[in-house]
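I've put the structures underneath this note.
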Structure P
Amino acid sequence: MAELTAKGRATRARILAVAADLVLKQGVAGTQIEDVRRAAGVSGSQMTHYFRDKRTLIKDVIAWQADKMQRLHQTPELGELDSYAAWRRWADLVVERQTARDFQGGCDFGSLAGQLVESDADTRADLAAGYERWLELFRRGLEAMRARGELREDADPDALAQSLLAALQGGLLLSQTLRRVEPLRNSLNAVLTYLGSYADPGRRPA
């Protein structure tokens, strides 16, 4: 695609936001290009200008959701996720956000992955790349904690990042299904306790 103007970028972003919302509400199979076109209020020629077909649109929705996930984890409140206090705030914010949603929706990126991961190798690779970005964000914070001595030398930032993300994803899905807070809160508390077990004894969080 040729470089877009500011107006073109805004139009494309609006279409992607609408498409992402429809996919979450209706599922990938239940969302057609025409549904997105009508909801976004654009012409057929505009749709084909930005997205050749549904496959291209869904590929870009995956990237859009991955970018959104990154933004949610890069806020002044969370900093670089490189302290126990930051991880505690992260867990509290996740619980608050899901409680405010009445546990409807779960993880937007995880919802996409659940629908698409077995569809084809290219789509699975796109989803895996999104999760790898998430893991890298977590890993950087954990590596900084280990470098400062807040985590013991035997702490494995990669394994800890995977544990944190798995606890988040599993807790979100279970709370979404059961419509109650305990599975999410308990899974996050458990993984933070596990993280704390790697603290230097003199710097272990309360």
Structure Q
Amino acid sequence: MIVTEIEDCGSGKRKVYLDGQPAFVLYRGELSLCHIEKDQELPEAVYREIMDEILWKRIRMRCLYLLKSMDRTEYQLRTKLKQNLYPEELIERVIRWLKDLHYLDDARYAENYIRTHGESLSAMQLKQKLTQRGVPREVLMQAMEEQEGPDEEVLIRKWVKKKKIDPGNCTPAEKQKLYAFLMRRGFSSSGVRRVLQGGSEMQNEYS
């Protein structure tokens, strides 16, 4: 392996290219300790020491720090580590390590998210939010089933009350505007129609 480029990343960090490809990032002092210089060969033993000792310790500490501040999905953590320029080999390795320790668990993340936000977000919104966070579809659907998800009509009535509009005593234009608002919130058209058509529960909100 030939060191073909050493790029300044700021904050004392240097990105090292091996055989023309980005390989890893080290601090300037570590480059000196490992005797890494441009256009020089990097022995396999030194490469393994960098990956298995220096960077392996660093990526584990980085992950524990990130997970200490907030729970994350596998996708979110992978994205963060790639932004931090860690080698793909170590990202895969640390993901397995975290899963084995149950520090990283998409199912747990999804269940906690649904439990926390289930009273304010529609089922569709919950699915969208979790999908954006990289939760696999099968994991998401399982979590929705186990948590049972929010009661859609209860949520719709809460939003209607929050908008301070009585569906039984408003103009057609106001009702249409409210319908469009609720649809944008991710509620089903059938659920919205049932609530806006008025039932005893909705009428009691304004009695």
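None of the figures in this text is laboratory data; all of them are computed from the coordinates on show. Computed from a prediction, not measured in an experiment: that's the story for all the values here. Cβ atoms are built from the backbone, for glycine too; each structure is taken alone.
At a glance:
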{"item": "Read-out mean count of other Cβ atoms within 10 Å over residues 87-94, computed value 16.0, structure in P, Q", "result": "Q"}
{"item": "Source structure (of P, Q) for relative contact order in percent (Cα under 8 Å, 6 or more apart), computed value 19", "result": "P"}
{"item": "Computed -17000 for helix-only ellipticity at 222 nm (-39500 (n - 2.57) for each DSSP H run of 4 or more, over all residues; to 500) - originating structure among P, Q", "result": "Q"}
{"item": "Parent structure of the calculated result 8, 30, 31, 20, 9, 2, 0, given that P(r) over Cα pairs in 10 Å bins from 0, in percent is the read-out and P, Q the choices", "result": "P"}
